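Every read-out reported here was derived from the displayed coordinates using simple, explicitly stated rules and does not represent laboratory data. Keep in mind it's a predicted model, so treat the numbers as computed, not measured. Cβ atoms are built from the backbone, for glycine too; each structure is taken alone.
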Structure 1
Amino acid sequence: MAYQGKKLINDPNAVVTEFIEGLVETYPGLQYLDGFPQIKVVLRADVSPSQFDKVAVISGGGAGHEPAHAGFVGPGMLTAAVSGDVFTSPPVDSILAAIRAVTGPKGCLLIVKNYTGDRLNFGLAAEEAKSEGYKVEMVIVGDDCALPPPRGIAGRRGLAGTILVHKVAGAAADAGLSLIEVAGEAKRAAELVGTMGIALSVCTLPGQVTSDRLDAEKMEIGLGIHGEPGLAVVDLKPVDVVVAHILKQILSPEMGYVPVTRGSNVVLMVNGLGATPMMELMIATRKAVPELLLEHGVAVDRVYTGSFMTSLDMAGFSITLMKSDPSILERLDAPTKAPYWPVAVEGNRPPAKIPVPVPPSYSSRTDEVLSQPQELTKLGCTLEAAIEAAAKELIALRDDLNEWDGKAGDGDCGTTMYRGASAVLEDMKKRYPMNDAAETVNEIGATIRRVMGGTSGILYDILCKAAYANLKGRLEPTAQEWATALEASLAAVSKYGGARAGFRTMLDALIPACTVLKERLDAGDDAVTAFVLSSEAAMNGAESTKNMQAQAGRSSYIAPENLVSVPDPGAMAAAAWYRAAALAVASKLKS
């Protein structure tokens, strides 16, 4: 029977904010950005971006995993941690605030757990930060060893092994390495780590009812860290049996989760999930060390036992193994003052909070232009026609997109696109500097981010942000420069969203369009002809999704036979606005 979980809290909606306030009162080496409740960022009190001469290391994710991630902020580990609400990815603006608050000339590394929301939000923040002039790299950690290699692009979930990657990257940054070198060490560490967990209870979100899916004689194996069901529910076993099973799974040569074989050395982390007594964690550790040596021929170099990445009040634990060598051990042994590694508390107390940094005013020239009536140039008139045609085409296509999405997804693709297109039509009258192509593209992304929401909104904003970064400073881009910007945009969407050609997404319309556009320009066609021909390729690509098996998005959960003859609505939407824009440009330039 489900019941209301007991919590020592005030307002369920304020738990993350109040946790951070208590954290910085406890540890004088930490501060938070004064932007509650929207911006929840903890950072090192001793870092000023203008004077910081090392790579900043930033991580984060949804709250509920304490002490991760804020508890690992400190010299030798994270420079800042960004938190969302409980089990919710942090918003882009919070991530950007963290980047601006701690990133100096050497740049920053974002360490992200492999969840779609985290990847997209951190990815978009990375692109925007790059457009502001920051050097940014991103490493994704997927250390889950519970499930067989998945189909599609979801990949392995990020679990407690992420903390070891934090430590390696933080120590490398503290040693003065370059951004590329720090990112390289973090990526290598992520490739050497694997984690699997079990739970005796289900966690309770603040203000919500506790699930009753586990009774007193059951346990769940292979779960994540957000309360989601695991691989299986089985009878409760003695901890020695559980530990042996987990180690065998992580080290399974058939699955190839970690590159550990007989004769290897490892680092062991036994991590409590929130409500597991230290006694029980130590009992698990006591079994794991000899089991590794005697049954698997693996020696343990370091042991970390405690609660590092939890799932609120879940009873259970996870085991993490990382293949070790002298370079890994050097990073793990390097000094740190991150409070939950753990370290002693010392030093004078600085102010507990500092203001949220404002972004550089890249739009000051745009604001000046928009404050005065302006006569549109030929470029401005052409852009206006293209944007208006593309938006109106999406508005007209709303019902068809919803119908296709009702068969392949959740039925709201048309409504979402309609909302974005309507806002673009409204904003272009007063916000878009049409005579400046790059700034106009950037403003379109800002409009979309504000009103569309969801995965599609972020993906289109990433598309615009990457294009802006390539077009910035070019008031009248050439056709080749537009093609290069489109190519960079598609690469960014693929990088952060994970999809590629053939995955049944909007990329199946835009990648063929980009390919044809570049080919026709290289062959000597004029820009208008190349644009129109590429729009035909976009539509053909979108139509071809009828015969594709979905490997991304909600369609990937639909039986393939139910998708036959149904085009991907995202691809059709992309092809529709692209074709409308191309035809409008052709008409405008011929008139």
Structure 2
Amino acid sequence: MATADQEASSVRPRSYQDESYPHGFLGTVGDLQKAGVLQDVVIEVEDRRFPCHRLVLSAASPYFRAMFTSDMAESRQKTVVLQGLDADMFGEILSYIYSGTLHVSLDKVQPLYQAADLLQLDYVRDTCSSYMAMNVKRSTCVDLYKFADVFSLDFVRRRSMQSIHHHFAKVASSEEFCSLSVNQLTEIISHDELDVKEETTVWEAVVRWVQHSREDRLHHLPSILPHIRFNLLTSDDTAAILDHPLVREDPGSSEVIRNVVQEGNPDLKLRLGMTTEMVLLTNLKYMFPPGTTYISTYTLLFMNPRQGKYISCSYDSDILSRAEAMTVTSDNNIYILSREVTGTDQLSLFQYSHVDNVWERAGIFPVSELQGPGDGWICDHELFEIDGSLYYIVVAKNRYRVCVVGMRKYDRHAHEWQGGDPWQECSQLQLDGVTGYTLQPCGPFLYFLSGPEVHHYDPSQNRWCKRTPQNVISEVFTSVAMGTEIFCTDFDFSQTMVYDTVSDSWQTLQGWQNPENATSLDIGPTLFVLENQLHVHVLLEAEESSEEESAEYQVYVYDRSADAWRDLEAALPDGGDLYVRRGPHWPVARIYLPYLMGAQKH
């Protein structure tokens, strides 16, 4: 029988966490503020007085903490006057401090951010920044771009810049466009991504900007002109610009134009609007010449079924046959990750030359192949751009449905500054019970999507975070991102889901209806986004009762307003034997068709 001392020694102390305490405490503090009880300082903003509690302000804001706990004069004053703040915005900030709830709208998000920036309230700043990024539209992009430029909000700035590029012709005729600084103007017109069909549109935008305040801006014209791509203009267009009153009025401008035209710049690319979106399909063909078993050849099919354009090109078979992954970056560079012919564990990157229609070594250090944790692991290789950087990713799986995601990020500066390997190891993800899955970049994150699991990788934190899974598709086969949403479907194309990455929520889309005389998919579907619309590429197998056994490739486009898939009725090439997918979807790039057709290799 245990003694009293033995019983006492077996009883260990425990800690208890009251989950309701923080909420109740915050509610009580808010009640004290509303009742005007125990307030010990008055904050004065624009002649408006806000009675507050020093302790509460100090707990919420490093700005107030430094003010009230230092030897500053304000630490002893009953009334503290704050300069550079909007009184209404300070009221919103106080409401957040005392309640934990923040109300944001487009008309007050910028002054609210400014107030939060001064008071060092990270949550308010981050929330305002995310809200601005979500509300970048043609009508707001210039205003948000200017604000983000001042406060170095890189993500908002990039999103705004993308919208300006996409809507350039209309944005350039707006009053807001004329309020840009000269540096902001030159940055915008320097980009390849301008969606203009002719370079004269860029010149006309510059003219409007200068004429908006002619006396103050005419002297900037010589510094702006080198950003006009005169190599994309006809000689008649250039002559017309030289004869323009603005150019004739400023002596230095005509000299700049003549120097730019004479020197030329072959590195200046075509603008985005001068190109055509094309889907890149890798086609594997088997040929049987006399006296041989077979020969396999790889070609790339550049296609735009919406416009009825199909161009097939053959390249170095070693590059395509050894390719593990292909990706198109945000700046329209096309990369292939391919094994070296020597059979080493090195993978090299090849970049597509749009001008010459050839694959060239990308000038990026080879990356050592990532392996599974042991023998018997099957590895899938991926190459993605995430938040502006290239990532080499391997997903290793074993027969016990254990899945390990290994990653390396390409950091050119690590090699330039330290002389080390520019491919830096990233955080791993390990999961159990995973069968079908896809990896999908969207916005600044990488998403791992399967039936039971959804995780996203945050490059800024180098860590994986669990997100809300869907319970409709047991094995995800293909996925593609469009805006802030990710679309995915299964092998049979029987269920299609859309994941909203902002709200972390799922929605089921209308399923695909088998067309007549087609009972099944011969191979799994592949999603892609072309001209801002969701498409799927399928190989349909005819019914067994058909007089002739046949299969054909078809493309369907998703009509979101009708929640239905519509047959494009496009005359796709049969593809020989097989279109080989290397990634979660077919990549899409902007291609200048005269370059592609003029340099075709067959």
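With relative contact order in percent (Cα under 8 Å, 6 or more apart) derived from the coordinates and found to be 8, which of 1, 2 does the value describe? Label of the originating structure: 2. Can you say which of 1, 2 returns 1.5 when distance in nm of label points 7 Å out along Cα→Cβ at positions 78 and 310 is computed? Matching structure: 1. A value of 80, 59, 49 for Cα extents along the principal axes in Å, calculated from one of 1, 2, originates in structure 1. When helix-only ellipticity at 222 nm (-39500 (n - 2.57) for each DSSP H run of 4 or more, over all residues; to 500) is computed for each of 1, 2, the one that comes out at -14500 is 1. Sorting 1, 2 by FRET efficiency 1/(1 + (r/R0)^6) of positions 38 and 142 (r between Cβ atoms, R0 = 41 Å, to 0.05) from high to low puts 1 first, with the largest value.
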